[in-house]
Structure 1
């Protein structure tokens with residue numbers, strides 16, 4: 001069965017059904033106008049207006065979360081038609097409007113984008129009872145398990161992409177690619193013990209892989225045998241990617257995980273002193289010169305609460321995070337007990 005054709009057929013049937021939700025609806029409308037094209041492409045306004053699987057995933061999650069079925073369908077069709085062009089079900093990670101008339105210019109995948117898209121499709125399948133969404137979510141999820149998971153003493157590791165992250169006895173990982181709130185729902189559409197094992201391994205890595213005076217997670221980590229190391233080829237910073245680590249943990253209900261508590265302490269101190277920078281070097285403790293955008297700040301304020309609309313000057317990424325924060329505030333998960341958290345953290 002050709003699921004791409006089903007996506008197109010669904011588009012004819014949908015007539016812009018939007019479930020009005022009081023919290024965040026105005027923010028979603030503004031976001032949709034600023035960052036989503038009529039074709040269903042999410043624009044990264046800070047990076048040459050490219051589109052990528054991460055952005056499509058966030059757009060899909062937000063459309064489902066705010067009850068916008070028509071926009072969800074447009075996003076889904078564009079994503080499948082333009083990014084699912086590999087020889088597997090994974091998504092090419094970047095589409096560049098300045099190449100040709102617009103095309104993929106890097107066919108490697110980005111695992112967080114694959115997870116976000118599969119998760120959003122799984123949620124939409126349940127919300128709107130669409131079998132095609134569920135089947136596409138299942139295909140992507142099974143390919144993530146088959147192609148992107150590697151064993152380690154910490155448990156299974158997620159490769160950030162299919163190519164380029166295994167070298168000389170080292171596996172390169174990005175802790176923010178563990179999208180904790182997604183794993184349980186992906187297990188529903190692709191039943192496998194791997195999803196719970198990934199949740200456990202992520203908890204361990206996010207506990208042991210914290211550095212600097214604030215004990216924060218870095219953007220990238222090298223896994224060498226049973227050791228976690230800060231990489232030597234990139235700056236060891238807590239910043240744009242890494243702010244998602246405590247946020248995803250909190251979203252999944254792990255509100256007292258050591259990583260969440262460390263981020264909370266850092267955020268509170270930096271906010272009081274007016275020194276909340278977009279990055280902090282975990283080897284030196286020196287904060288970067290650029291201030292942290294408001295949307296990113298919102299993700300580090302625990303407990304999570306709803307926030308005003310993102311500033312119109314904010315780019316795609318902090319605006320996306322800000323709206324996700326409001327979804328979490330609206331649909332906050334129940335906390336997992338401390339005993340369960342310890343079970344997940346300890347090897």
Structure 2
């Protein structure tokens with residue numbers, strides 16, 4: 001593509017690089033100049049314009065954006081996403097329902113290294129989605145791009161580059177424990193329900209039991225929900241504490257206790273008979289973002305969470321501290 005000053009007399013078909021104000025109106029940037037446009041420019045006394053001129057083998061911005069978007073998302077319905085219309089070298093991609101965002105980050109990195117003019121910007125991996133959330137945008141920065149580069153970017157596309165993981169778990173059970181003399185308020189249950197409502201997951205009846213290994217193990221064993229959440233009256237502070245011990249006594253396995261995300265350090269994750277079990281940290285009584293959200297969202301949407309996955313959450317895991325936090329990171 002050629003770019004620079006072009007004599008008005010020779011500018012037919014060139015793409016105007018900058019808007020031009022004329023006595024009878026304005027010619028907008030990005031317009032392919034027609035004979036009538038050239039007459040208006042000449043009548044205004046202009047002899048040249050700054051314009052882009054595609055060369056043989058170049059792909060215009062809208063066509064390149066459309067091709068790249070369709071390569072990235074060959075089956076939008078199957079991916080739970082929707083492609084927008086190409087305009088000004090851009091195609092937006094939206095979610096068609098709730099869930100979390102799945103990305104092939106390595107492929108996206110390779111795509112964005114082909115040519116700086118060919119770009120794909122996305123939300124972060126596992127970002128929470130709602131219907132119509134803007135998930136990603138394809139943008140061709142220049143007015144045209146070389147065919148060879150567009151084709152190379154297309155070759156990196158394919159199903160799985162972008163996808164919405166829709167919720168797969170429909171029912172949840174919240175078990176709350178209490179220590180002697182403690183009164184359990186409704187705040188924790190309300191915050192948990194709000195988290196589940198985002199994904200259309202129903203929460204069973206309220207259940208409050210003593211903070212004891214036997215009572216909690218029995219409650220876990222009796223559950224028939226798709227996911228079980230535990231909110232203990234006393235914070236879990238060791239892999240041998242009440243929550244983890246009850247999970248093991250019930251026949252479950254502990255995937256991990258503790259996570260490098262703050263707020264949210266005191267998280268317990270395991271499974272019982274193939275059903276995920278999450279011991280929520282005390283900060284989950286607030287609707288503010290905490291580490292448990294990152295784990296809960298994935299498990300509700302059928303994405304496995306391993307010990308290594310949680311260990312990798314430390315980078316970016318220092319979250320905003322809510323004003324209501326009982327024990328702030330720094331004493332005042």
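We did not get these values from a lab; they are worked out from the coordinates using the rules stated. This structure is a prediction, so every number in the text was calculated from the model and none was measured. Cβ atoms are built from the backbone, for glycine too; each structure is taken alone.
Taking mean count of other Cβ atoms within 10 Å over residues 206-213 as the measure, the highest value among 1, 2 is held by 1. When mean count of other Cβ atoms within 10 Å over residues 78-85 is computed for each of 1, 2, which one produces 17.2? Value 17.2 for mean count of other Cβ atoms within 10 Å over residues 78-85 corresponds to 2 out of 1, 2. With FRET efficiency 1/(1 + (r/R0)^6) of positions 86 and 278 (r between Cβ atoms, R0 = 35 Å, to 0.05) derived from the coordinates and found to be 0.60, which of 1, 2 does the value describe? This value belongs to structure 1. Figure out for me which of the structures 1, 2 the number 16.4 belongs to, where mean count of other Cβ atoms within 10 Å over residues 174-181 was derived from the coordinates. Matching structure: 2. Tell me which of 1, 2 gives -7000 when you compute helix-only ellipticity at 222 nm (-39500 (n - 2.57) for each DSSP H run of 4 or more, over all residues; to 500). Only one of 1, 2 returns -7000 for helix-only ellipticity at 222 nm (-39500 (n - 2.57) for each DSSP H run of 4 or more, over all residues; to 500), namely 2. 1, 2: which one has P(r) over Cα pairs in 10 Å bins from 0, in percent, as calculated, at 5, 21, 22, 17, 13, 10, 7, 4, 1, 0? Derived from the structure labelled 2.
For the structures shown (1, 2), distance in nm of label points 7 Å out along Cα→Cβ at positions 142 and 294 is largest in 1.
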